[in-house]
1. For which of I, II, III does distance in nm of label points 7 Å out along Cα→Cβ at positions 36 and 316, calculated from the coordinates, equal 3.1?
2. Check the numbers for FRET efficiency 1/(1 + (r/R0)^6) of positions 108 and 180 (r between Cβ atoms, R0 = 25 Å, to 0.05) across I, II, III and tell me which is largest.
3. Match the computed value 2.3 of distance in nm of label points 7 Å out along Cα→Cβ at positions 372 and 388 to one of the structures I, II, III, and report its label.
4. One of I, II, III was used to calculate mean count of other Cβ atoms within 10 Å over residues 52-59, giving 15.0; which?
5. Of the structures I, II, III, report the one carrying the highest value of FRET efficiency 1/(1 + (r/R0)^6) of positions 76 and 396 (r between Cβ atoms, R0 = 35 Å, to 0.05).
6. Quick check: 20.7, 61 is what I get for Rg and Dmax of the Cα atoms in Å, for residues 164-275 alone, calculated from one of I, II, III. Which structure matches?
Structure I
Amino acid sequence: MTALVIFGLLALLMLTGMPVSIALGLTVLAVLFTVTQVPLDAVALKLFTGIEKFEIMSVPFFILAGAFLTHGGVAKRMIRFATACVGHWPGGLGIAGVMACAIFAAISGSSPATVVAIGSILMPAMVARGYPVAFGAGTIASAGALGILIPPSIVMVLYSVAISGMSAVGPDGKKVAAASVDDLFMAGVVPGILLAILLALTTWYRAWDGGYPTGERASWREVWLAFRDSIWGLLLIAVVLGGIYAGLYTATEAAAMSAVYAFAVALFVYKDMTFADVPRVLVEAANMSAMLLYIITNAVLFSFLLTHEQIPQAIAGFLIDQGFGWVTFLLAVNVLLLVAGTMMEPASITLILAPILFPVAARLGIHPVHLGIILVINMEIGMITPPVGLNLYVASGVAKLGLSDMARAVGPWLMTMLGFLVLVTYWPDLSLALPRWLGML
């Protein structure tokens, strides 16, 4: 009954158009002070300690690094390098867009930032070369979603924060530890690269089938010059993932390093940004960080309420009593997340549903890292699914297409991503093999 009250009240408040963060906070306070006997002091203490997590500090740092990279001319150098490599293939500019999105995703951690940075440069170039506007917009909007799968990923950080400290037991009755940010980052490498390849193949087939134009083959010297020009941006991948893998620093420290590195590259190496631009970039990053941190604050209280009322454990027990196995459960999880992705943005979905799904998945023997990658891929699909697909809005603004036209434009790539979701869901080693090989799991 308590669970019905909580989720019913939350759904009712969100249906009124209230921001998710405020709906979460009001739901928690209303239930805590009317249904439960939790003292006010405990709520205040949990609110303070819940956001006092070291991992949360990585969120504003990754956002700041992405802001510096977006304004610092890194994207255009990535595009030049990608175009020099594959521009002569059928749909070469589109494939270069996928490749550039994958590289930029590996240094930004944000999907909308990837779409803006790559799309604002590449989409006009594709139209000028004779590509249909819908083809370019669909390619970039879909490939931009790689920003939250290829590490570093802000959504992975939020998933780790949402389930940290929760009590969960496996099918053998032993305690199951939550997924760390480092584990999730490494688990996202192989699926991220594979999805980029599949999206590139989809782009190639669409271009080949439609007879779209191809560019001239670049010489080895042109490829080398493009690579040399983009090397400072590419090195950020080594700064983040290389440092984590080598044990030099944690994911949070890597986020701080990436922000400092991106600032230095944009200001002193490429010189596409001046000191006069820095305040504007800082304010932009601060606004985005404040929005996410406010959602995190209220989601921490929501997680505390669920844990206090033992709701995830009750759901787990109910599903197991009904004969749910891991195959059926993951199917239900995908349907739930795909539906949620059409109505909410990834941060809210992750912070609300991860604390509910994690204990249930643990009881069924599903690794928390595997569950995290499944959730992230669902969030990717939600980014290009109307009516709330954020990448659709961003890409439509760049391409000057209506939302319905954008929704049709991403169709082929959406089908590819859905097929990839099934593959990742029922082949756990695709996500877990690399971190296990590195001795992290």
Structure II
Amino acid sequence: MGEVRRELGVLGRLAAPMILAQVTQMGMGVADTIMAGQVSAVDLAGVALGGNFYWPPMLLLSGTLMSLTPTISQLHGSGRQAEAGEAFRQALWIGGAGGLLMILFLNNVEPLYGLIGVDPRAVPVAVGYLQALSFAVLPMLGYFCLRYLCEGMSWTLPAMWITGGALALKIPLNYLFIYGAFGMEGLGGVGCGWASAIVITGQLLAMALIVSRSRIRATGAFSRFSGPDSGAITRLIKLGLPIGVTTFMEVSLFAIITLLIGRLGAESVAAHMIASNVGGMTFMVPMALGMAVSIRVGFNVGAGDMPAARRSGWVAIGLSLAFAAVAAALVFTLRVPIAGLYSSESAVLTLAVDLLLLVALYQFFDDSQVTALGALRGFKDTRTTMWVAMLSYWGVGLPVGVALGFGLVGAGDFDGVRGFWAGLIAGLGVAAVVLTLRFRWLSARPEQVARFSER
């Protein structure tokens, strides 16, 4: 029990700043949702539909760059942190190339909305929102590279400081751009995108300043210029692309479901956005635990202590399930006042309250699967998790959601947007079970972990 308590303490010190960073980062999305929702359901739907073309490719790229965390944490655990700077510089090349492609995509998405058949009232808002956000793509990816460098070195405080300041800046900028002030005309939902572009650029500059003036200088991140190294880039992509694809699979599942719900009208999208926002806020805690346990498992593997790596994973998964129970109880109890924070339209409120019941159940599956994912990434086991995600999210979650949501099978009250949420729960349930079993199997096989560490 003493070792478990010590692990709880170390995980807590790592995860607490990451939880606060994730919650405040998500808080910016909550600010967008609440403030755009006060303009109209159409503006709220436009922001939701725009985000569903922005976040999947962004998280595919940032997930790929997340290969820095286990790479650097294992270097740190084995006393080779001076090699971390070169890995960081090569990751910047990956982020720059991918970011330029994403900018091109974001500025040419309007025809896709017509093909999907979403509510045409929301399309101009979504398109304007994405055009504004395209200016944030490269700063966001640069920020993620710097953040993963710090976190791989077991220093998680900078992201907390920066996102806290970013949220404080985001709310007044949102007010200025959404509603208008000081003679400036309000832009509605589109203003959320311009406020975000300014804030994200500030996050990059602040993180670069912290890295250049802190102990992270020992990694030599800014000590010299490095051209692209095909071998190093290939290794990072081989490790990181499955992480990015796994993240993309989950987020794009939400994106596709949101776009399909768009066929049901702006009110259904708005209610779905409220439920997603609440689920996303509670998700920040287990997501941060997953990131923290990835660092802990990677460090222990680098130090050659496999029993400690196994213990780190199980402690984190247990913590995640305990949090899920608390979050589910709170969402269930407070679902009516929570929905009222986002909208005053009766049709949206009624549907959102129903969806929050499903969000309460959803906690257990989503929280445990993301923590197990983090533990497996600490072992550099990323390819198997990618296939599990593909099967669970797209082979189970989406088909079940479509069948129920569009009434292809008789499901009683689980039709429309409720059916899509039932599909999400089914897909994440499969992922939670399979990934936890995978961790149990792999953490008992040090020879297999050693082969992964050589990648």
Structure III
Amino acid sequence: MRFITAILIAGLLIQPKAYSQQAAGLDNVWSLEKCIHYAVDHNISIKQDSLNAKLARNTLLQSRLSQLPQVSANGNYGRSFGRSINPTSNQFVDASYNFESISGNGNLLVYGWGQTKNTIAKNKLSLEASLADLDQLKDDISVNVANSFLTALLAKEQINVSRNQVALTQAQLNQTRAFAEAGRLPELNVAQLESQLATDSSNLINSIVNYNSSILDLKTLLNLDFAVSFSINVPDIDEGQQLKSSIVQPEDIYQAAIRHFGSVKGSMLRVSAAEKNLAVAKGALYPQLSLGYQVGTNWASNYETYSYKPNGYQVSGVALDTFTNRSYNVYQPSFITTSSQMPFGKQLSNNFRQSVYIGINVPIFNSWQSQYNIRQAKINLASQQLNEYNAELTLRQNVYRAHNNAVGSIQKYYAAKRAAEAAKRALDFAKKRYDLGLTSTVDLLVTQNSDFVAASNLVGAKYDLIFKLKVIDYYLGKELKL
């Protein structure tokens, strides 16, 4: 008796941990839809795939911006030593001087055999494929959440079944103990029921532990803090309404799935992207036409300007008059020469230059790199085509398997339901016979355990059926809800 009491007390201590959240208010009661939405917003794998989609979007933006001209500017400042050519006067000088040059250029690809256009198209298809993968991952996470949620519901239902079993055994024990005290039944019957109560109490504790474990698994999938108050909502599930999904034929399910399934859409988009990538590789074999523009100027510290100031006249020579045999002095103007460094801004303005040109780049030989890229692009295209075929084949196989599992789960559910009803009737008859003293305690316990097993099997078959039907909804593209 002490052992049984200890088990019951332990059950009472564990039970509030599983159910205390219900008293905390509706904000802590989570439905399947709420769990799915939260998982989609907070799941780590979805966040990682979202980053991949952002990278693909940035790649697409970069390829679109590559259509704009390429513009660059350069500037150099330094000092020259020894004999060199002055960059401003183009004359040899032997002195040291400081220099600075400023230049800029722009280049625009006019025609490149569609390489830029095909690159943009390839990156756009790659982005759409990444988004399709993200949608597929969200759907997969939704199915996993539904499975974990239904597992928790099953564990919660098992607690109710185990609790009813404990209550039933306890009532039988109380009645048998009263009969034993009155001398109608031997003490052996009391000991047998006490042993059964201990077993049932242990099953109740295991059910509670399994429920708490399933809640932790669900929180892990949701990326929810373990300390957050959390309980699941037990909806009123209409099995007949759920069974409507099983009416759809597997080929119809497949045709509906192939139109929205992210894995198939992603593989198809990657085939198209591989085709564009092959076009890009082929475009590298042909010439490219571009338009260019250059501008520049320079400055030197030893570039000087000169000014001249009249300074009278000076004798530059003697002229002889042959007729008179007289000589005369020849005069020329005299100037005072002064030099000064040309200002920085004026040098830049005087040395300003610009040019416009049309360029053509003709690929002749690059170590077969272009041919190698084409072969690689063809292999990649063939690989993506196989991936597309495999994705469609895998989807078809999974759909037919899911439909077969759903049909099988329906049959198992109805079989478990009939077994539970029969076990319930048998237990009612056994209890009446036991009360009249027409059957032994062992026979009653055997019948009671059969009823417990049948009830547990019915609960398991029920939630297995619901999950299998939710998988059908998943392939049909329906929202997963109860």
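1. Answer by label: II.
2. I
3. I
4. Structure III accounts for this read-out.
5. Checked I, II, III; max of FRET efficiency 1/(1 + (r/R0)^6) of positions 76 and 396 (r between Cβ atoms, R0 = 35 Å, to 0.05) sits with I.
6. I
All of the numbers you see were taken from the coordinates with simple rules; none came from a lab. Treat the numbers as computed from the prediction; the structure is a model and nothing was measured. Cβ atoms are built from the backbone, for glycine too; each structure is taken alone.
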